[in-house]
1. Out of P, Q, which has the highest value for distance in nm of label points 7 Å out along Cα→Cβ at positions 101 and 165?
2. Figure out for me which of the structures P, Q the number 20.3, 63 belongs to, where Rg and Dmax of the Cα atoms in Å was derived from the coordinates.
3. Compute Kirkwood radius over Cα pairs in Å, for residues 61-196 alone for each of P, Q and report the one that scores greatest.
4. Which of P, Q yields -24000 for helix-only ellipticity at 222 nm (-39500 (n - 2.57) for each DSSP H run of 4 or more, over all residues; to 500), as computed?
5. Given a value of 23 for relative contact order in percent (Cα under 8 Å, 6 or more apart), calculated from one of P, Q, which structure does it belong to?
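Please treat every number below as a calculation from the coordinates, not as lab data. Just so it is clear, the model here is predicted, and its values are computed rather than measured. Cβ atoms are built from the backbone, for glycine too; each structure is taken alone.
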Structure P
Amino acid sequence: MKKCCMILIFIVTNVIVNAQSSEVIGYANDIKSYGQEPIDFVNSTLSKIDLIVFDDALHSAYEPFIFYNQLINSKSLSGKINFIFLETISTTAQPAIDSFFNAKTKDSTILIKIFQDDYTGNGWNFQTYLDLFSTVWEHNQFMPDSLKIKVIGVNPPVYWEAIHTLKDYELFQNTLRSRDYFMYLEILSHMDGFAEGKKGLFLTNTRHAYKNIKSSKGKLYWNTTTFFNQWNPGKVFSIRIHNVTLSIKSVIDTAKRKSTDGLAEMVYKWIKMDNGRWDSAFALHGNKPMAIPLKNTKFGNTTYVGNHMLNVAPQTSMYDAYDALIFLAPLTDLHFSAQFIYIYTPQFKPELERRLRLLKGNDFNDFLKENHATTFDEYVKNEFKYVPITKNTFLKE
C-alpha cells in the first residue's frame, strides 16, 4: 500500500512538472519566434506608431531608466524622438525644465523646485529621473534645434503654496480624478493631434498605461492610454517593462485610508507572472534583453493581473492591457533607484515641516516616534539622506 501511494505521488508530481514545463516551453517558443532586441523593436515600432507608452511597473525601478537612456543615445533613434513626456512631473515645472535645457552649462539646481513639489509633499528624489534629464541635456548639445528632444511634464499642477489645511490637500486629491484625461490632452496638444508625424515617449507606470481593460459589466476603465487607444486608434503603442506584478486581494475602506498612488486602499502583494513561467522562459534564452509583441502570443494570452483584477470582463488577458513586453533582466537582478538629497536645502526644510505637520495633524508626534525620531530635525536627518542603488526586495519567495 505504501509503495502504491509513493508511485501515485510520483506520477502526479511528474504530470504537474511536465505541464509546467510545457507551459514554459510555449512561452520560450514565442520568444524564439517573435523576440527582438529591445532598441531595434522600439525603432521599428516608432516607424509605424507616433507615441510609445512605457509602463515602468515601479517609479522607483532602476533598469527601465537605464533603457530609456540607451534609447536616447541610440544612433538608430537619433533625431527620431521629439518628446519625452513625464507622468510624475507637473505642467507647472515646464519653465524650469526649459531653462535647464536652454542653459549653456548643465545646472541641476535649476530643477530643485520641480523635484520638491511632488504630490506627496516629501519631494521626488529618485536619481534615475535626474540622470534622464542629464542624458537628454547631453544629447541635445549635439543636435540642431529642430531635432532636440523636448522633455514635458504632464501631471496636473499641485500648488503647495495654496495648501494650508488637510482639507485643502484632500480637495487637491479630488482633482486627480480627472488626472488621466488631463495628461491625455497635454500629450495630444504637444503632439499636434498626431497631424505632424511627431514622435514621443510617455514614461509612466501601470495605472496610466492600460489600453483596453473593462469591468465585468463591459465598461472601460479609463486612463491616459485608454483615451488614446479609443480616440486615436493606431497612434499609440503600450509597452510593459517586465518587473514584479501587483496582485490585489481586496480593497480597504477608502474613507479611512487614502493615498495618491492608491496602494493604501488595497490588500496586495507583488508576484511573478504566471507563477514564474514568464521568467523561466526568458531564462531558457539566457536572460537576454528581449522585446515580445503580445498580440497572438502566449504572453499576450496570459490572464490579466493588475490594478483592476478584482472586477474585469471574462477572459481579460495581458494583451488587453498592453501591446508588448520588454524584458531587461531577471526579477532577481532588478534594482531600486538611488535617492539623492540635493533638493533638501536649508530653505526647503521649513516648508517640508509645514507640509508634514499639515498632512499628519494631531498624529505628527506619533509619526516621528514611528520613524525613530523625537524632533523634526532628527526625522529629516534619518529619512532624507543619500541612498545608493539597492536590490528590488518586493518579491517574496
Structure Q
Amino acid sequence: MIYIFLYFIYFLGHGAYFSTLSPYIISQYGDDSTLIFFASQLGFPLGYFASGYISDRFNLIRPLLIITLLIQAPLQYVLYSGFDLPSTMIAAAGTRFFFAFNFQLITIAALEGGGMVKFGGFRAFGTGGFFLIHALLFIWESKFSTYWHIELNSAVLAGRIGSIFLLLSIIPAFFVQKNRMSNEAYYFNDVFKILKKKEVIVFFILSFFFYFSYQVVDYYLGAYLNKTGGMSMVYAAWALAVLLEIPFMPVTSRIFHYKKQNILFMISAIAGSLRFAVLGLHAAGIHTIPILLTQLLHGIHFTGYYMGSIYRTRNLFPGHLYGTGYGLYIILTAAAGGMSGNLILGKLLHSEGIEALRIPGNPADHNYVEIFLISMLIHLILFFCFIFFPVDKDTALKEQYGADKN
C-alpha cells in the first residue's frame, strides 16, 4: 500500500508542474523559453544518473528520498515565481533534476518491493493522481477562478500548489524500505560491459530518436493547447490523456513478456504517429476530429514506451546495477534525444519554418504543423524498426551478470 500512496501523492504535485510548465514558460519568457527547457533537460538526466548511481553504490533508498523531496518542493515553487532568465533556468534545471532523482528512487523502491508484475499496478495509482489534479484544475479554471477573482495566472497557482503535494509525499516516503535488496558488490565497469553489447546499442539508438520527437509532448503541446483553447483546455486535455493509461499500465508486464517481442514499443510508436498526424492536421487548419480526443492516445503512446523501457532495462541490467544502467539509458536516450529535439524543433517553432513542409491553411503565426509532422514521420520509422529489431538476447545478458529474477 505504501507504494500506492507514494505514487498517488507525488503525482498530484508532479502533474500540476507537468502541464503548466509549457504554457507558463512560453507565455512568460517567449523565445527564451527554449533556453529554459534546455536547462531543464540538462537537469533531468543528471538527476536520473545521480539517483541510480548513489542508490546502487551505497545501497540506500529512504534517506535519499526524504532529503531530496525537501529540496524539490521549494525549487518548484521558485520556478513559478517569475524571476529573471538566469534564475529561472537554474530553478528549472534543479526542479527537473530532483524530479528525476526522486522518480528513479520511487521506481526502484516499487520494483524491488513489489516486483515487475505488480509494478504496473503501483504506477497506475500515480496516473490516478495525475488525472485527479488535472480534473480539479479544469474545474477550477472553468468554474471558480473568475468568481474568486484570483489575480495569479492559473498556471502559476497550479505549479505552486504542486510543490505542497511534493512536501506531503514525504509522509509515505518515511515508510519505504531503507536499503536496497541486493547485497552484491557494485562495480561501475560492469555497467559498461553491458552497454557495449550490440543489442543494447541498437535499443539505445532507437530510443534516442523516440525521445527526439516525443519531447514535443513535454515542452510544446501544452503551449499549443493553451493557444487553441486556453488553460481550461490544457487541464482537460491532460485529464483525458491518462484515461487509457490507468487500465493499460497494470497489464504492460504481461504484454511485454508475450513471446518476447517489442509489442509495447510498436504499440507506442503507432499510437504516437497517429497522435502527431491528427495534431498536424489540426495545426494546418484541417479539423478532422476534436483536438481533445487526440489526448486519449497519450495513455498508449507514453505508457507503451515508458513501461517497455523499464522492463527492457530491468532485463538488461542485474538488480544491483539497475539504477546506474537506467540512469545512463536516460542520459543517452531521453536526455540526448530530448535536448536535440528541443534545440532543432524548438528553433523551427520560433522561426519562419520550412517552406517545403508548408500546408495550405497553416496558421501564419506559428509552425506547429511542421514539428508535429516531423515527429509523426520519426514515429512511423520507429514502428517498422521495432518490427525487425532482434530481441531477447537481453535475458542472456542479464543472466551473464548475475541478475535477480524479480
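1. Details: P: 4.1; Q: 2.2.
Largest calculated value belongs to P.
2. Details: P: 22.8, 83; Q: 20.3, 63.
Structure of origin is Q.
3. Values: P: 16.2; Q: 17.4.
Across P, Q, Kirkwood radius over Cα pairs in Å, for residues 61-196 alone peaks for Q.
4. Values: P: -11500; Q: -24000.
For helix-only ellipticity at 222 nm (-39500 (n - 2.57) for each DSSP H run of 4 or more, over all residues; to 500), the value -24000 is produced by structure Q.
5. On the way: P: 23; Q: 26.
Structure of origin is P.
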